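*Asks:* In the part that follows, the structures are each spelled out as structure tokens.
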Structure I
Amino acid sequence: MTAHPVTGRRCWFNQIAFLNEWTIEPEIREYLIDVYGAEGLPFNTRFGGGDPIGQDIIQLLNDTYTAHTTREPWQAGDLMLVDNVRTAHSREAFEGPREVLVAMAEPLRPAECPPSAEASAG
């Protein structure tokens, strides 16, 4: 959890699930661990104390993302503005020609949205 730099509201702003070992395809994960060991994975996330995050927790997070996902079909000329702190965003697999133009605002520094100590379970 972090405080939004403008509104001050608590936001879920991280890549815990996306960059976790349990999001790697199982066959690829097993291969990487066999070759490089668990500590040699190209990316992984852990709890603050260094303990691993279990597959069940990552599945719960991914299920929560799925439950709150809104899909917006793009049409020629569409414009989308995204608050990168407030909104988790991604794209679906896509084949075929496409052109996406991206402009970003000023970079956000971690000091501008410090972690919130008010995280709670339940």
Structure II
Amino acid sequence: MDMQTSFRSRLVQAGILFPTGVDGLWGRNGVFEAIHDGLERAITAAGLADKAEVMRFPPAMAQKTFEKSGYMKNFPHFAGTIHCFCGDDRAHHKLMGRIDRIARRRRQHEIGGVLFG
């Protein structure tokens, strides 16, 4: 067992991290979050003298921003798309009748087992 795996195992045993059933996706307890928040405050404070601007972003972004970022060039396996249905009840009924055809269109994407929550 390498050092990283050993450390992670100890964090799980201590109840600091919680496995979710998806490799690389972990639940975190209050101790972990307090450390994270403290680091965030310390890093922000360290940038005050330089008048560094603090910015926060949501977990999703505009498609045009994503396309310009070059992310797909380096991390295509981490990219996920959000699909939205914008029809009325009649269109929804038609959609349900075509669900198999839609599934076949997803040939280049696989369900990663992770959803936005």
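*Asks:* Taking volume of the Cα convex hull per residue in Å³ as the quantity of interest, name the structure among I, II where it is greatest.
*Replies:* Working: I: 174; II: 220.
Ranking I, II on volume of the Cα convex hull per residue in Å³, first place is II.
*Asks:* Here relative contact order in percent (Cα under 8 Å, 6 or more apart) was calculated and came to 38; which of the structures I, II was it taken from? Display every interim value, and only then the final one.
*Replies:* Working: I: 38; II: 13.
So the calculation was done on I.
*Asks:* Tell me which of I, II gives 3.3 when you compute distance in nm of label points 7 Å out along Cα→Cβ at positions 5 and 29. If you can, show how the numbers build up before the last one.
*Replies:* Working: I: 3.3; II: 2.4.
Matching structure: I.
*Asks:* Assuming 0.45 is FRET efficiency 1/(1 + (r/R0)^6) of positions 77 and 101 (r between Cβ atoms, R0 = 25 Å, to 0.05) as calculated from a single structure, say which of I, II it is. Don't skip to the answer; put the middle values down first.
*Replies:* Numbers: I: 1.00; II: 0.45.
The value was obtained from structure II.
*Asks:* One of I, II was used to calculate distance in nm of label points 7 Å out along Cα→Cβ at positions 13 and 53, giving 1.7; which? Before the final figure, lay out each step's value.
*Replies:* Details: I: 1.7; II: 4.7.
Answer for the origin of the read-out: I.
*Asks:* Assign the value -13500, calculated as helix-only ellipticity at 222 nm (-39500 (n - 2.57) for each DSSP H run of 4 or more, over all residues; to 500), to the correct structure from I, II.
*Replies:* On the way: I: -6000; II: -13500.
Corresponding structure: II.
Just so you know, all these numbers are worked out from the coordinates, no wet-lab data involved. Remember, it's a predicted structure, so these values are computed and weren't measured experimentally. Cβ atoms are built from the backbone, for glycine too; each structure is taken alone.
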